[in-house]
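Asks: Heads up, there are several structures right after this.
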Structure 1
Amino acid sequence: MNLPLITRAQEYNDKIAIATTDGAFTYGDLLHTSSQIATCLLQNAEDLQEQRVAFLIPPGFEYVATQWGIWRAGGIAVPLCMSHPRPELEYVIINSGASIIVAHPNFEGILRSLAQTHNLRFILTSETLPDHVRPLPEIDITRRALILYTSGTTGKPKGVVTTHQNIQAQVTSLITAWEWTSSDSPGETLRERILHILPLHHIHGIVNVLTCALWAGAECHMLSKFDAETVWNRICDGDLTLFMAVPTIYVKLIAAWEAASREQQKSMTAGCGKMRLMVSGSAALPVQVLEKWQSISGHFLLERYGMTEIGMALSNPLHGQRYSGYVGQPLPQVEVRLVDESGELVPPGIPGEIQVKSPGVFLEYWQNPQATAKAFRDGWFCTGDTAVVENGNYRILGRMSVDIIKTGGYKVSALEIEEVLRSHPDIQECAVVGVADLEWGERVCAALVLQPQRELTLESFRIWAKEQLAVYKIPTRILTLEELPRNAMGKVTKPTVVELFRV
């Protein structure tokens, strides 16, 4: 059986799939190049049999063709993050048990040495692809497709495994709810066009934008990185139908709009008006950002709720009333319930933990059966997020764990950052917390107890941290204390640490 995503692409053969600054590529181009990449990956094998293939490629046609090539060869795609330093890339490659690394030449320096150190096959995207395409294996949709790494409460990120079937369920749920139209819908004059500006090692960028677009036969316009001026220029072109971003991006777009001339502002607003839907997710959207964006664009942003393990679970409606501060109701094919600490259902108006059941829920944490078992209760996935239902709509109240920080659309583990910070020669103890912030949702902040007679500036601390941590995990503020606040049991009281940063 062939993957439905691939079969559908054959129907859209001559239509544009991916548009970048390098040009436009059709679904036919994507099918051809991905089959060449699959042939290269297979060498003489008939099927990769779920071998993990780690890849680091900037957003664009090569990224998509490589992802599809891995899938068509029977492999599991393990996308790496462009902003990660060597230790974090190495962790994902080793933890996933990747046997092949595919890299864009920009990343050859860091990844070739990792491949050599761990005796892994290394392929550059600049290498010539085979002319002759071999027969590709039949891929059952129940097979594993993707491993994405997410920060959990236990420190090191866990590999979230989704099958082709899980991804298909996530995609079809969103396409139904948000009414993505196929390019050949009867009477359809305008093809769906979406601007892609999100990271491609994250479910928001991979599933909600890229895979939904390609499933629907839409055009996905990809930027190599986010730049507010470039994004506004594309919006002003007036040919986009959809836009999805995180709150931090909307804050930056608002700032760019405010700095523009009156004439430019009119053009920007007109460009937004041509779109049918604008979505915000991955973090809570501050009400004042929502209201300011509405005054600029005319769009009341559609907020939704999801996570790496489940895809999207809740969404405000495409048509009908949306409420600021709420994430709406369960999406098609998704069941959601709220339970108390003893696992009993809570009535409306009473907070409880969000638990989810759907065909989109992930298969397992990679090679971590204990964590997988702990994450489920009676077949329901326990999200660790609390919410309350008011007037039929869900309002997210936050994480059950203070050790998860939501910053700029990323979910990061305070414990993982603390473990790294404790390796600094001048740091004796530390406590990492998230402090509420309008632009970032939460800022990563670190309270430090230094070794005797040592001093540490924020600048020198951040230079050191950039060698160890992804840039979005690095604390933007530090506070030096004589000792960390603790409770009677000797446990650091993080709410007190948060208050210290607010003083």
Structure 2
Amino acid sequence: MKMTIRLRISVAALCLGTWAALPLAHAPASYAASNSGKTIDWPVYGGQFANDHYSVLAQINRQNVGKLRRAWVFDTGEKGALQTSPLVIGHVLYAYTSTQKVMALDAASGKLLWKFDSGIVGSGPMRGLAYWANGKQSRLFAGVMNFLYALDPGTGKPISSFGENGRIDLRKGLGRDYRLESLAITTPGVVYKNLIVMGAMEPETHPAPLGDIRAFDVRTGALVWRFHTIPRPGEFGYNTWPKGAWKTAGSANNWAGMTVDTKRGIVYVPTGSAVFDFYGGDRIGNDLFADTLLALDANTGKRIWYFQGVHHDIWDRDFPAAPALVTVEHDGKRVDAVAQTTKQGYVYLFNRVTGQPLFPIEEKKYPPSTVPGEVASSTQPLPTAPKPYARQLLTADMLTNRTPAAHTWAEKQFKTFRSEGQFVPFSLDQQTIVFPGFDGGAEWGGPAVDPSTGVIYINSNEMAWTESANWRTPSSSATSNVAV
């Protein structure tokens, strides 16, 4: 399995002999000097534009890994955990602190070069930055809560010609009173030519903003295109929602990040669930383009193809990470594909250009919902291959045997639960087991791919959760209880 190392209080570096520092935000390492003195950057969240978390560096191997020693440590001076994945451009490492200050460090020594403090105390995860350069100019794009800043990579100062004095407020331009909107940037946008394409984390309960995907000019911050993830009248997918739902519905947003095929000019955008994520009585229908992998023209935002992974999501089963671009042998031919991991423990593979699945996807039937007002989808799409990388059903023989007493307790509790696998609608009278749980089967960091072997590495989580629905009054909406 792929290992993701989350930086916490300090940023650590390792060196081998006299070679340059290796900032470990992921495995493999993101930066090193080769024997010839050349450097390999880690300029994009996920490593490269393919989002494959892969490095060609081969200095560290099984024979010499035991000789690694710490080269330097930088203490941010702040409390709190980090989920940041640094960028390395040239010999400079760019990263966040736990309160979303941006810092630039000398990658060889760990010396602080500059720190940008927006004056906003950021909270929640901030997973990385985006970088743009055209040979003459360069910009570092940093999200701080609902603001997108364009910073000078050399000084850390905002570039005043971008947006409003160096920043864009992503709450604006969504068609509603922005002062009442709530969103935050957690995963960086992707850069394509002179555009930065953005999504954001949004609430999973009402009220929530629209989850539009938007592209901005990297120099001016002007809006270039947008894609409505909750379709408007006359747009494709509008009839998969109740009439006028775009006025009241929300989310169907991109919080997990995107991947861009720079050669073809296609940006792949996985979207989240619509609100409320555990009850959809006010959004009866399949709800395109929630829980959907979108392939958009990166120049215009026009839809090329799409795949909805969950119809009418009432389980918070949205895509947990940006897809990876892979090239695989399929039916005797090399195929450029896109691989999308899921919370359900499946990976979907599609032809990058056409969206044709490499393996058949079958619509499997599931039982109806018994919650008043809810109409669950009768089917859900599951790939016939590859086999799931996470177990799909929690059974009594999987319960703990740590001690006889612990097993007896777990077995007693298990008998009171409903454990029937994926996509079973929650009920009012019994707890339903969700397995893999709401944090599985793949984390936000996404998969890693070895292009030389075609092997994909996925961090799989199998924690079991339970959930049931509560009904407050005949006129109210259902709510949910979540317990580990």
Structure 3
Amino acid sequence: MLTEKSLLTQETNPSHQNVLIVGGGPAGLATALMLAKRGWTNITVLEGRPTADYYEPDKSFNYLIDGRGQKFTDFLGLTHELSQISVPNTEFYLTRIKPNGSRKTLKLPIVDPSRKTAYWLPRREFILLLYQEIQRNWQNSITVLFNTKCVQIISIPDRDSQKLEIVAHTENDSILRFEPCLLIGCDGLQSIVRNTLKEWDKSGSNRFEMKYFPSPSSGLRYKVLRLQPKFPLDHSGQEHAVSNMAYAIRGAFRNRKRSVSLGLLPLKNPDAFRTANIITRPDNEVWELKNSEAVYNFFEKAFPQLPIRQIVSPEEADQFAKSEGGYFPTPQYCSGLHWLLKHKQAGDSDQCSAGVVLLGDAIHSFPPDIGQGVNSALEDVCILNEALSKSDDDLSQALPLYESLRFPDVKALIPLAQFAYPWQYNQAPLRGRLWNVNFFLRLLLSRILPNIFSPPAFFLIQKHQLSYNQILTMVQRTSQILYIILLSSITICSFLTIRMMN
């Protein structure tokens, strides 16, 4: 039986009251903390998960918080704490283990020593870091409601203006209603906030319609296999995995429909479970495993170098078989980042009665090839903070300013995600090798003639001082020069051939 509860508060300062954030992931919690530090109050976050540290098997991947993400942690004073629970990329070592058990350890070669130290940690740990900051310092300003889902967003006429009403359902079938001054959509790819704005927008501009672009990694499927802490690396049990070491464990199958590998990223806590990413084409046999025994049989043959039954518990094997995993999304973005409801007169100036703003995956989404999902979302939060600062927290000015400041980078981010590093999953070995030739050619030319050629996009993304739009411009300029050189070479060769024939 549904029960209803109204969560309304008196607005003593409309620009600083009644903020509702849909989505309690990194973008949502970060936005709440940013607003609280600015002095905003009555901030409510709606999150469907039951707790901040809830284990989600298909979201148990790792983040690399780089210089862009640290713009936010620096703002909150959390970067030192982040470093204490993470593995720095400067200490990133990778061990490759072949099916015959042979191993090779190397330091990650693609690291720019001049860039700011980045930190590896599980998604769950980063969310918990943000939530604990709320619990320690901002409980009077921020309320996080878990097991709560936004189900409806309504625009209600109110005299000469409009107001928002948001309906949410809780786990115990209660109905919650909110009337926020500011609604913030941090609710991911299937954002109810963005989809509502798409319905409201009658301009014909399709501002809130996602625009899709192809990528070689789009549509790949992934699952996460949880391994025991310090799991044995061979059947003798003499050597065990080290938590702060990354591992690439190659499978024995060569058939494309059976070939699998295990990728493990470093972890600070030596006693925590390790998560191994399995990324394949959709037609791989791993998606047909229906029970724990099928999982054991498949992985024992795929990874003869590992004592599978010792490192994967029966419960985890059963969970893995039942999991549907996930898909790498198609690169996409929308051009509309905000919405202002009708204005009302207040003295001699127009005041915004309510506003809506979008951040994170709600406005840009792409495969994890370039490691910018969480970093771009945290940078969204920083840009929103900048817009609020420049407009003295006046929503009618701040939200359009946020869109104008952020949209060029949102648009540039998508082509970077398309070509910066899309072939790393061995989904097409020949095309991957051709991409490598292009990558190393650009790298070599940038070192020989740095004033003419820029480094590959994957390197430039590591430079957090550069915006995504600047990076795209630099990469496109190098591409244009290479095309001119190629066409000139073809023209000269053709001319010389004709001369010789004559």
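Throughout, read-outs are computed from the coordinates displayed, never taken from laboratory work. What you are looking at is a predicted structure, and each value in this text was computed from that prediction instead of being measured. Cβ atoms are built from the backbone, for glycine too; each structure is taken alone.
Asks: Looking just at distance in nm of label points 7 Å out along Cα→Cβ at positions 257 and 409, which of the labels 1, 2, 3 belongs to the structure with the highest value?
Replies: Biggest value here belongs to 3.
Asks: Okay, next question. Here helix-only ellipticity at 222 nm (-39500 (n - 2.57) for each DSSP H run of 4 or more, over all residues; to 500) was calculated and came to -500; which of the structures 1, 2, 3 was it taken from?
Replies: Values: 1: -9000; 2: -500; 3: -11500.
The structure behind it is 2.
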